[in-house]
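Coordinate-derived values only; no laboratory data. Computed from a predicted structure; not experimentally measured. Cβ atoms are built from the backbone, for glycine too; each structure is taken alone.
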Structure I
Amino acid sequence: MEDLLLMCAGGMGLLVSLIHGVILQKRMVRPFVIYGANSQGMNPPLVRLIPVMVHYSTLCWFVVGVSLVAAPHYFDDDGRTIVSAIGVAVYGSAALINAWATRGRHPGWMMLTAAVVLIVFGI
């Protein structure tokens, strides 16, 4: 049962990261690169760096999600505990920051909090 909870938490993290990445690319990165950067006369290296920086959280959530899905199959109990602790730290901090920054109006913090609860019960 614990293995299933960890895999579900990883699946939720993967889902959140994919939705976040698509929406972020569509609504923030593409308009910034097309309209905002050109009109503000920004340096080309900075224009290339900013999309990578805003997608960093997406990448982190994705890697943790893959690790949580793989943990029951590839790690022993100590490895699962370490991956679970990293998952709680990454998803928990993201949920807190998201809830604070959006004043609770964004569904992402709820999904990440649910993933944290699944991880805690899956340890």
Structure II
Amino acid sequence: MIESKALAEKIAGILDNKGATDIQILEVGHMTSITDYFVVASGRNVQSVHTLAEDVEEHLAEEGIDPRRKEGKNGARWIVLDYAHVIVHIFHPEERQYYNIERLWQDGTNEEHYESRVDQ
């Protein structure tokens, strides 16, 4: 089994390579018992949000890692993929701004720095 932080970084990399924007990794294990990390990202539109979620699922499934649950795929404005120790939130830009879950879960110490590899 892959370590939680490594899985979060792997997911962020998949999203980055597929064109997600504003990718953040938040360590939340000290704030909740439901998971260790959130990976939060935005797609550019509804189709992009859907495609990003599918790409994460496909890449991880190749390694035998399947989500326990997935929500929001029908509307594709906020898709959640639950990988137990890592929960992925992929937002349409308007929903991300409205819900602003980073504000709810950041405590000033828990944002893991994610450096985009695509721009380099």
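Please state which of the structures I, II yields -10500 when helix-only ellipticity at 222 nm (-39500 (n - 2.57) for each DSSP H run of 4 or more, over all residues; to 500) is computed from it. It must be structure II, since only it matches.
Of structures I, II, which gives 0.75 when FRET efficiency 1/(1 + (r/R0)^6) of positions 74 and 98 (r between Cβ atoms, R0 = 35 Å, to 0.05) is computed from the coordinates? Value 0.75 for FRET efficiency 1/(1 + (r/R0)^6) of positions 74 and 98 (r between Cβ atoms, R0 = 35 Å, to 0.05) corresponds to I out of I, II. Between I, II, which one scores greatest on distance in nm of label points 7 Å out along Cα→Cβ at positions 10 and 34? Biggest value here belongs to I.
State the single structure among I, II that was used to calculate Rg/Rh (Cα atoms, Kirkwood Rh), giving 1.08. Source structure for this number: I.
In this comparison of I, II, the computed figure 30 for relative contact order in percent (Cα under 8 Å, 6 or more apart) is attributed to II. For the set I, II, ranking by distance in nm of label points 7 Å out along Cα→Cβ at positions 18 and 50 places I highest.
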